[in-house]
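Values quoted throughout were computed directly from the atomic coordinates according to the rules given, and no laboratory measurement underlies them. Computed from a predicted structure; not experimentally measured. Cβ atoms are built from the backbone, for glycine too; each structure is taken alone.
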Structure 1
Amino acid sequence: MSDLSARLDLPYLQPAQAQKHVTHNEALQMLDVMVQLAVAEFDAVLPPATPTAGACYALGASPTGDWAGNPGDLACWQDTGWVYLTPRPGWRAWDITAQDMRVWDGTGWVVMVRFPDTLDQLGIQATPDATNRLSVQSPASLFGHAGAGHQMKINKAAAADTASLLFQSTWTGHAEMGLTGNNAFSLKTSPDGSSWTTNLVADATGLSPGADDTQDLGSATARFHDIHATNGVIQTSDRREKQDIAPLTPAEKRVAQRLRSLIVSYRWRESVLKKGSGARHHVGIIAQDLQDAFFAEGLSADDYALVEKGDTNGAEPRLGIRYPELFAFIIAAL
């Protein structure tokens, strides 16, 4: 059996050994140095004139004086002399002066990474830069709660600045939402990351499109099911925005008479498939019947804004009716 322990070279007591306390105390001195190791100076060269009991120094490559001949060792003052230990890979020591933790890697004492209270930049599986100071590359990001709710705050310096979320595909922006250039919440989209359209704007006055008279709500192939509102739709009817104002012609009035008799009751096929006999009846007009009524009087329904033809990507277009205009047309025949 060896006289020393395998890892720390602590001396063992031997059978029938005299003055066992000497060996025991030597081992305690070594443990007193290694356990909770705190170093007063790293790369130390010159021993202090009046060393403090228990003070430890990590010696440099060329120590002098009493330390000469012990390069790279740990020198600790015990009782009336220096105790030397050779560090092993993985030993850790607290740098009393720099307030850093260091680890011996086999060749030197390396400062361990310690996160300060603030960081200039941080990258998680990604490289941060001066603009993107926090950069994360991950399948997902999770922001949890601490027992109640959770808020993510995006703050800007002034109203003219931007506080937004930008959604990209292959690093090209296609959607953005937030406060962009003012304090109204906006939703923007782009086909190429350069040309942007403001689709919606929300502020204290309500919800509005990004620009006047430029956007539709829904389409022939992407329809809303129901719209609930306290009041009906208000349509612009200002004389200053109209031209070619004229009363209905006799032929148009005859079409209006025909349309009165075309009001029918019906049920939606999709509703019948879903609800069966519970599907409700609706009252309205069939768009194709409306077109035929115009044709019968030598007119084309395409010249009037009563019928809406939706784009269905090459298939026969789905037809729709503008009921406010239809009702106005029928009223003219009363």
Structure 2
Amino acid sequence: MSIESGQTQFSRLRRPLLIQRAILTVVVSGMVCLLPLGPNRFYLAATIVLSQVVSTVIIERLGLELIDQLGAFLLVEHFIVLAAGLICPPSYVAASMVAIASVGINAPYLTLRWLRRITPVTVLATIIPALVHDIDGAIPIICISTLLSLHMTFNRSGAVLLAADAAERAQHQADHDPLTGLANRRVLVTRLDELERTTEMGLLLVDLNDFKQINDNYGHDIGDIVLRSVAATLAQSDDSVLALRLGGDEFAVMVPGAAHETERVADVVLEGLTIPIRLAEAELEMGASIGMSHSSTAAPHELLRFADLAMFEAKRAGGGRSWYSRRAITDNLPRGRHDRRGRWLDSTQP
């Protein structure tokens, strides 16, 4: 959608709100003039019309979003309710009821920011005229407006907090592997996309050796225990790293700092994975193949692909760790699948 068409659609949404506001102004001011509200009712009607016209012009010129327009209009109307009680005391009860009903009806559509601005005005609109004119029967109205305003504000605050918590939980589930609790491939891709060229960052791609045999011999439940153990080992390898599970038995570790830090963490990971995993059925020894790449020799968007190629070389060598080497990997890839820089030409490969 173009900007021009979006603005046209937005203006169409504004129009019904302005028409509704004009109709409401005419109806309310007409009722004020016709009802037996005392001689000051004509001043009140004039105040309503003038306030609505001036505020509408100002709000329109500010170019507020539609939801902010609604909040601003309601705030003006609640100030008019306050003025009504002061100018024309006989209108106090009716105006207060309108204000209370307005808060209750519009609360679901207002943002918390606007609700917190409007509800104090509603309470003041019931208190100030009662104090100035000593209006009989004002105490129940003041109590109702105060309790309702607090109720609406607190309920909306709770709803906002619950919505924020639900959104945070959903985001966490989208960004983390449910089995191991590690961040997932989506997080890795996002972090690499956001990485600046001047930032020193290494990437380890860790693939477990012979993990399929563990699943075949001991079952997937044991395989899941192994994956969780490996995830814990990676996460604890260094305080500064970010461990991720990419899927299956493939993991990644982002290592900030110079290239030697990447090598050091890779050695820590390999050493940690040599510790046997003790189970009731057996004692399993794990091995891994680790591919390494670093931002000093690769652009951020190339780190994952280069680490994948390095892991291919490490796996071919029987495990351990390996840096991305264009020459070594080019010599060992099938012909016709790579170029002179060691990059895969097959679109199905990383």
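Quick check for you: by Kirkwood radius over Cα pairs in Å, for residues 36-211 alone, which of 1, 2 is greatest? Could you put the intermediate results ahead of the total?
Values: 1: 22.0; 2: 20.3.
Once Kirkwood radius over Cα pairs in Å, for residues 36-211 alone is tallied for 1, 2, the winner is 1.
Work out the source of -21500 here, i.e. which of 1, 2 gives that when helix-only ellipticity at 222 nm (-39500 (n - 2.57) for each DSSP H run of 4 or more, over all residues; to 500) is computed.
Computing helix-only ellipticity at 222 nm (-39500 (n - 2.57) for each DSSP H run of 4 or more, over all residues; to 500) on every structure in 1, 2 gives -21500 only for 2.
Comparing structures 1, 2 by relative contact order in percent (Cα under 8 Å, 6 or more apart), which one has the largest value? Numbers along the way, then the final one.
Values: 1: 6; 2: 11.
Greatest value across 1, 2: structure 2.
Looking just at Cα Rg over 2.2 N^0.38 Å, which of the labels 1, 2 belongs to the structure with the highest value? Mind showing how you got there, number by number?
On the way: 1: 2.12; 2: 1.66.
Top value of Cα Rg over 2.2 N^0.38 Å goes to structure 1.
For the read-out FRET efficiency 1/(1 + (r/R0)^6) of positions 108 and 148 (r between Cβ atoms, R0 = 41 Å, to 0.05), a value of 1.00 was computed from one structure; give its label from 1, 2. Don't skip to the end; give the middle numbers.
Details: 1: 0.25; 2: 1.00.
Attributed to the structure labelled 2.
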